[in-house]
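What follows is a set of structures to go through.
Read-outs throughout are calculated quantities, based only on the coordinates presented, and are distinct from any laboratory measurement. The model shown is predicted, which means the values in this text are computed figures rather than measured ones. Cβ atoms are built from the backbone, for glycine too; each structure is taken alone.
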Structure I
Amino acid sequence: MFPIHRMRPRAFNGTRQILQVASIALMMVPAASHCFAQSVPDSPDKVWHSKAEQSLDRELAARPEAKYDIDAAKVYTLAELIDLAQRHNPETRVTWEQARARAAAVGIARAAFLPTIAAVALAATERTATLVNQYFQRQTIAVFEPTLHVEYLVFDFGGRGGAVDVAKANLLIANLEFNNTHREVIFKVSSAYYRLLNAMGQREAAEVSLKNAQTVEEDAQNRLDNGLATRPDLLEATAARAQADYDLQATIGAEDIARGDLATAMGLPPEIQFKVQDIRELSTPNAMVDSVDQEIDRAFAQRPELMQQVARVRSAEGTIRQARSTYFPTLGFSGDGGEARAYGQTNLFPGGYAEGEVWTVGLQLKWTLFDGTRREHEIAEAKAEKRAAQANIDALRDQISDEVWTAYSNMRTALRQQQAATALLTASDQSYEAARESYGYGVRNLLDVVSAQKTLAQARSEEILARTQLLLQVADLAFRTGDLIQVQPPPKPAP
């Protein structure tokens with residue numbers, strides 16, 4: 001037993017030590033905040049650079065560059081280019097990972113139907129002074145208690161089921177977004193591919209036009225040497241040849257840009273080299289296959305964005321169910337079970353050990369009677385979101401109908417333009433050959449030949465453009481109807 005006056009100095013010394021440690025800690029706080037704080041730019045008129053930026057640069061440089069499995073000697077078809085894009089384009093990986101996260105969220109929601117079990121280890125030491133008569137009796141108790149803790153929500157009137165419905169609807173939305181990303185990537189690659197084919201065709205047409213212009217210039221030079229032409233005729237032919245060379249250089253640059261655009265759409269570096277199938281190896285449609293009503297109906301059944309809105313209605317319904325469940329009580333179970341081991345000592349007397357089994361079991365019925373109208377507002381919010389999703393369905397249907405109608409009309413126009421461009425090329429080629437032949441006989445002058453050559457060059461360019469535009473409009477219609485992401489051709493509707 002210790003008198004009370006013998007315990008006071010120890011308590012005072014301990015308090016003084018605690019105050020000293022706290023003072024030192026408070027003095028270190030400003031220094032620590034100065035070391036770890038992120039500073040803002042010094043002034044608004046200077047570019048910001050700091051060690052934090054340099055650390056990001058090093059982290060970015062340490063990331064390995066992606067490897068690309070592309071053969072520079074292989075001639076790739078559009079299907080093969082799309083396959084490469086689906087493997088290399090980062091947008092598909094982003095939406096894929098987002099869908100996987102939503103799938104994990106479904107598992108999280110379903111886990112609420114199962115109990116949770118936790119291993120708990122409690123270790124504590126307590127020293128107290130109990131006043132007995134005129135003296136404090138010092139008691140020391142040390143406890144170590146390993147237990148298993150179980151919690152289980154037995155019943156909640158549909159709250160967990162509503163959460164699962166919301167998670168499943170969000171997973172469906174993410175999966176549809178994944179499909180829509182593929183639809184957009186396929187269309188980007190197809191569009192870039194057809195633009196590249198147009199650029200290649202324009203370059204080839206410009207090369208042919210340059211050869212024709214060189215031939216006309218040579219004819220003019222020969223006739224001038226033989227006294228059958230004038231020098232202005234030669235100058236006119238030379239100017240036409242220079243113009244054709246200028247046009248060729250422009251098409252070469254346009255082809256390089258188009259090839260870089262296609263590589264970027266595939267998720268590849270723009271400077272990578274690869275070959276693509278020539279436009280002469282592609283077939284073009286001769287007529288519209290389905291009516292515009294059939295195309296619109298198929299778009300309604302296939303467009304991922306429209307199905308996403310339907311899934312959002314499901315998500316809102318699950319949220320409403322989840323909110324309504326809060327009006328009812330919940331029944332929960334909790335329990336602990338394990339062993340307790342303890343050591344106790346009073347003053348300086350010998351201590352003792354003890355152990356035994358411990359457990360607790362309880363049921364909790366919880367019913368929220370008032371929460372400041374929070375539940376009413378949550379239900380109102382969920383209902384408003386459901387009505388908004390339903391309205392978006394109607395708005396999206398109108399938008400899809402207009403997109404399909406526009407794409408259908410553009411494809412029909414492109415069909416007629418392609419037919420007219422083919423006829424124009426044939427007529428222009430015949431006119432050019434006739435002008436050259438007549439010029440050789442002295443019946444036509446050089447200006448007529450140069451004019452026919454320019455008309456032929458323009459007709460050849462327009463024919464290439466018309467063919468690629470037709471293919472591009474076919475891809476656009478397939479994009480608007482959702483055919484681009486269908487593995488099998490859609491079934492034909494019954495007549």
Structure II
Amino acid sequence: MSKLRSVIHLLLTTPLNNSEVARSANVSRATVARYRRIALEKGSRWSDLQLLLDEELDAMFNKAWRRLTRRRMADFAWVHTELQRPGVTLLLLWEEYCAQEPANALSYSQFTEHYRRYRKRIDRVMRQSHHPGEKCFVDFSGRKPGYTNPDTGEWTSMDLFVGALGCSNLTYATCVPQQTVPHWIAAHTRMFEYFGGVPAILVPDNLKAAVLRPGANFIANPSYVEMAEHYGTTILPTRTYRPRDKAKVEGAVLIAQRWIVARLRNQNFFSPDELNTAVAALVEELNQRPFSRLPGCRASRYADMERDAMQPLPAQRYEFGEWTAPMRVDNGYHVRVNQHWYSVPHRLVGERVSVRSTAAVVEIFHQHTRVASHLRDDTPGTLTTDPQHQPDAHRAYAERTPESFLAWAKQIGPATTEIVRAQFERAVPALGLPACSGLRKLVMQHGATEVEAAACRAVEIRSLTVKSVKSLLNTRRHRREGDEDIQGDLPLHANLRGPDYYAKAVEDTSC
């Protein structure tokens with residue numbers, strides 16, 4: 001019982017004097033005397049007064065308080081909304097409120113007291129203070145919707161992803177097949193596009209798709225971090241065993257379960273797309289639903305307060321890339337990704353590298369610098385090698401192919417091309433590779449012009465071998481005319497008798 005009610009009860013039901021009533025109720029004697037005078041003037045009876053509320057009883061005996069309550073009240077819903085803006089304080093809002101009608105305004109102490117009372121009456125989730133565009137809370141729902149496979153009749157459950165902005169409570173939801181990293185990140189991408197902007201901070205729970213190691217020194221999933229960097233936002237997981245850290249998303253998940261999952265419980269869907277279409281319609285309806293104790297709705301609150309505070313979307317949509325754990329480069333300067341081998345620069349043999357795989361490209365990083373990029377190839381056991389990654393000796397050996405030798409020979413001349421082509425016209429074409437390597441060495445020794453001339457002579461005599469070309473180059477016979485007297489293979493020597501000697505001998509005989 002309040003002191004006022006106790007004093008009135010003692011005055012009207014007991015013969016106690018003012019001093020005795022004051023001592024019993026622990027109030028001043030002057031206050032008791034004033035209450036007795038008012039009760040006598042109004043002819044009050046306790047049987048009537050005991051039915052009144054405390055506020056009504058107080059209004060009868062405390063006229064000064066009644067005059068105070070007749071002053072102009074502020075719109076505390078507007079006050080609560082404005083306080084969400086950065087830098088706005090109660091003192092500033094009180095000054096703006098007083099500037100409208102100073103004579104009829106509440107004092108600052110009464111203004112703050114009425115606002116505290118207002119905050120106790122509004123919804124518990126909306127009472128939290130979040131700056132516009134600052135945080136987005138994301139999580140999966142425990143209750144799962146699903147669809148029926150039209151071919152097998154099997155019911156397949158899907159995970160419901162829910163994201164809610166801290167200030168406006170604008171909510172996004174979509175269904176994904178699993179709580180894996182690719183689906184987790186794809187849901188974020190679609191959420192940002194639905195919001196039309198990006199919040200400054202993402203607040204996930206400590207699920208594996210988001211956080212590899214929770215705690216004060218948490219380690220976020222590399223793919224999740226890369227996505228956040230692409231959109232210019234930051235990841236700040238909730239603390240473990242601190243449910244109040246994620247009260248916003250827990251409330252949003254609960255609302256989504258009641259507003260989406262419960263409403264879809266009696267409907268049949270036959271594909272994930274059909275299910276997500278129904279979910280999207282309910283999400284839009286939820287965001288347009290008016291608040292029960294605040295003006296507007298989620299969508300209008302977002303448009304008025306939070307849209308301009310969001311960061312803009314990047315020009316390109318994020319492409320998911322899956323990271324591997326650091327791996328050491330072997331002596332073959334290749335790393336294995338999904339049973340396929342990709343080359344890295346040979347200077348990195350023995351170093352640790354990380355690999356990022358997208359749907360089309362495999363990128364290899366060393367100390368956060370990309371050192372190799374290959375088109376993705378999921379053929380198991382095969383190699384993808386960039387010649388620039390090989391040592392000079394390995395690259396030269398790898399270039400020993402019929403195609404490369406023919407391309408080289410065309411640069412020398414048609415006769416050389418004919419010689420090279422002849423080396424591969426055999427049962428095992430690979431056996432012609434050593435001969436072509438020898439022909440290339442001849443070009444390095446004698447020059448392309450000499451080799452092409454020797455090849456022409458070899459084609460004329462129908463001896464299409466590298467051995468013939470080498471012999472012609474050594475003897476210089478490829479430079480002689482066909483009608484010219486060709487000396488035998490024996491070199492000139494002083495002991496040999498030439499034609500002049502025999503001509504002289506014939507003259508002596510005739511004499």
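When mean count of other Cβ atoms within 10 Å over residues 274-281 is calculated for each of structures I, II, structure II comes out greatest.
Work out the source of 29.1, 105 here, i.e. which of I, II gives that when Rg and Dmax of the Cα atoms in Å, for residues 290-473 alone is computed. Attributed to the structure labelled II.
Here Rg/Rh (Cα atoms, Kirkwood Rh) is compared for structures I, II. The highest value is that of II. Each of the structures I, II was assessed by relative contact order in percent (Cα under 8 Å, 6 or more apart); the largest value belongs to I. Quick check: -12500 is what I get for helix-only ellipticity at 222 nm (-39500 (n - 2.57) for each DSSP H run of 4 or more, over all residues; to 500), calculated from one of I, II. Which structure matches? So the calculation was done on II.
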